[in-house]
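Next come the structures, one after another.
Values quoted throughout were computed directly from the atomic coordinates according to the rules given, and no laboratory measurement underlies them. Given the structure is predicted, the values throughout are model-derived calculations rather than measurements. Cβ atoms are built from the backbone, for glycine too; each structure is taken alone.
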Structure P
Amino acid sequence: MLRVFTLYSGSSGNCTVIDIDGRAILVDAGCGVKKTQKALIDAGLSLDAVEGIFITHEHSDHVSGLQTICKHYRIPVISNKATLDAFFRENRNFDTSLFCEMPTGAVAARDIFEVTSFHSPHDSVECVGYRIKTKYGDVGVLTDAGEGTKEIKKALSGCKILVFESNHDKNMLQTGPYPYYLKMRISGPNGHLSNDQSAELLAGFIDFGTESVILAHLSKENNTPHAALATAENILTSTGAKVGSDISLYVAPPDGLSHIFTVG
């Protein structure tokens with residue numbers, strides 16, 4: 001059985017779970033051991049079942065939990081060298097033996113899964129997304145990207161389930177209280193995907209087999225679950241897709257379990 005869900009997702013912390021027959025991997029660990037363990041237990045798992053933590057980039061909402069998790073559990077932490085180096089510059093008291101370099105574009109394989117990373121345009125040293133191949137179908141995770149590149153489209157094409165960024169509503173961002181430079185950063189090509197950008201990309205993935213999507217990394221200040229869902233539904237419907245039958249959409253909450261997609 002394959003299960004895919006988020007433990008928490010937003011500006012304060014991000015963590016996605018891919019559970020394959022009771023053996024799990026995490027993508028990112030933005031909150032500490034207590035919150036992460038509690039959320040996993042609520043989903044019928046625990047950190048004892050986690051075989052690896054794959055890091056997308058070094059920003060705190062994706063790595064802040066590593067300090068306490070690695071203190072209590074010897075779980076391998078995998079990412080590219082640039083991201084690991086950036087992490088160690090800010091966090092010096094770690095057992096480096098737990099950290100494994102995985103060049104962007106490489107594959108990490110175990111008997112039940114293959115994880116491939118791909119470049120994502122974001123204002124970090126070397127941000128990536130991940131595609132996880134399983135016998136139940138492929139899963140894609142993309143939480144931080146300023147635009148939908150050809151590489152992203154190719155990397156995620158054919159994934160059955162996506163955890164996919166839908167960070168901000170364009171109007172809320174432009175009329176909101178953020179300073180001008182921050183609005184430009186978020187909406188720029190190395191920032192975050194808007195609801196419109198996300199939905200337009202998802203419309204293309206449906207044609208190649210995507211059936212289920214968790215809209216992730218919503219901004220607390222510049223988005224709402226209703227806005228993200230409504231935008232996705234409107235754009236997908238305009239392309240002829242039937243939301244609810246051709247594709248299922250859910251929003252990842254910031255501080256609790258998302259909907260759990262189950263296959264097999």
Structure Q
Amino acid sequence: MGIKERRTKILLSLFLIAGVDFSDVAIDERIQKVFDLTLNQKTRGTLSGLIKEGMIEKSTGHSGEETKSTTPESAQDSGQARMTYHLTNRGFAELSLEFSFFRYLKEKWDGKWRIISYEIPEKKREIRDRLRREMQGWGLGPWHRSFWLTPHPIIGTLKELVSQKEEEKYIQAFESDHSFGDREILIEKVWGKTELDKSYRALFKKWHDVLSSDLPKTDKFKKVISEYVDILRQDPGLPKELVGEGWIGFEGWNIFNEIKSILLS
């Protein structure tokens with residue numbers, strides 16, 4: 001699915017399966033297969049670490065209780081206790097730094113723009129490349145040379161990231177209201193909304209092909225999520241105030257949830 005880090009896989013699986021209400025999810029065999037997870041010692045260690053950090057919480061239910069990943073087969077053994085997990089607000093905040101599209105599915109935009117400027121010398125290319133990698137999921141778009149724009153509240157995260165590091169001296173960051181100018185032109189220039197729309201339409205075609213195939217439901221769902229993760233990496237997560245409630249990214253989220261309800265039934 002294009003994600004190697006176990007920590008990110010766990011946070012992502014809990015959100016994609018549960019949605020914005022953060023309901024409990026059992027990481028059963030099917031969910032493990034879909035997200036390329038194995039409940040081995042390393043995974044259990046990662047789960048424990050996430051719990052200690054307050055990123056996720058666990059609870060013991062029964063397989064007869066309804067959870068987002070309960071199957072008819074697993075529900076038969078109604079007396080067997082099972083461990084379920086759910087995302088916390090802190091875990092969601094971390095996930096939203098990796099996949100900025102998720103943030104404004106749950107939170108409300110404060111109307112502020114964040115502008116980041118950095119000019120790191122070519123001889124410091126390693127520092128520059130590292131900084132770009134670390135800010136990759138923050139919904140930043142190139143506004144002008146060395147200026148990056150985002151509606152996401154990432155200034156505090158940026159301060160923490162570069163504090164007392166060499167790159168700190170090369171960075172300036174601002175928060176601002178939008179005073180005047182055509183927002184549609186700005187959004188197209190900075191984030192390429194038209195091309196992203198095309199990418200979503202191509203995704204819907206891929207989903208249709210997957211659903212029309214003869215693959216088992218679990219394999220279909222794994223392919224659906226794999227394709228979705230690719231475009232979630234591209235989507236800057238602009239709020240509805242900027243792209244409208246009818247934005248195709250929101251439509252994609254709704255379609256994904258419909259597919260999920262079918263393939264996990």
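Given 15, 44, 28, 11, 2 as the derived value for P(r) over Cα pairs in 10 Å bins from 0, in percent, for residues 102-205 alone, which of the supplied structures P, Q does it correspond to? The read-out comes from structure P. The value 1.10 for Cα Rg over 2.2 N^0.38 Å was derived from one model only; which of P, Q is it? The read-out comes from structure Q. A value of 0.45 for FRET efficiency 1/(1 + (r/R0)^6) of positions 142 and 246 (r between Cβ atoms, R0 = 25 Å, to 0.05), calculated from one of P, Q, originates in structure Q.
Using the calculated result 2.8 for distance in nm of label points 7 Å out along Cα→Cβ at positions 150 and 254, pick out the matching structure from P, Q. Matching structure: Q.
Given -15000 as the derived value for helix-only ellipticity at 222 nm (-39500 (n - 2.57) for each DSSP H run of 4 or more, over all residues; to 500), which of the supplied structures P, Q does it correspond to? It was calculated from structure Q. Set P, Q, criterion distance in nm of label points 7 Å out along Cα→Cβ at positions 158 and 190: the highest-scoring structure is P. Looking across P, Q, the calculation of Cα extents along the principal axes in Å, for residues 54-133 alone that yields 32, 31, 18 traces back to P.
Which of the displayed structures (P, Q) returns the greatest value of FRET efficiency 1/(1 + (r/R0)^6) of positions 118 and 214 (r between Cβ atoms, R0 = 41 Å, to 0.05) on calculation? Of structures P, Q, the maximum of FRET efficiency 1/(1 + (r/R0)^6) of positions 118 and 214 (r between Cβ atoms, R0 = 41 Å, to 0.05) occurs in P.
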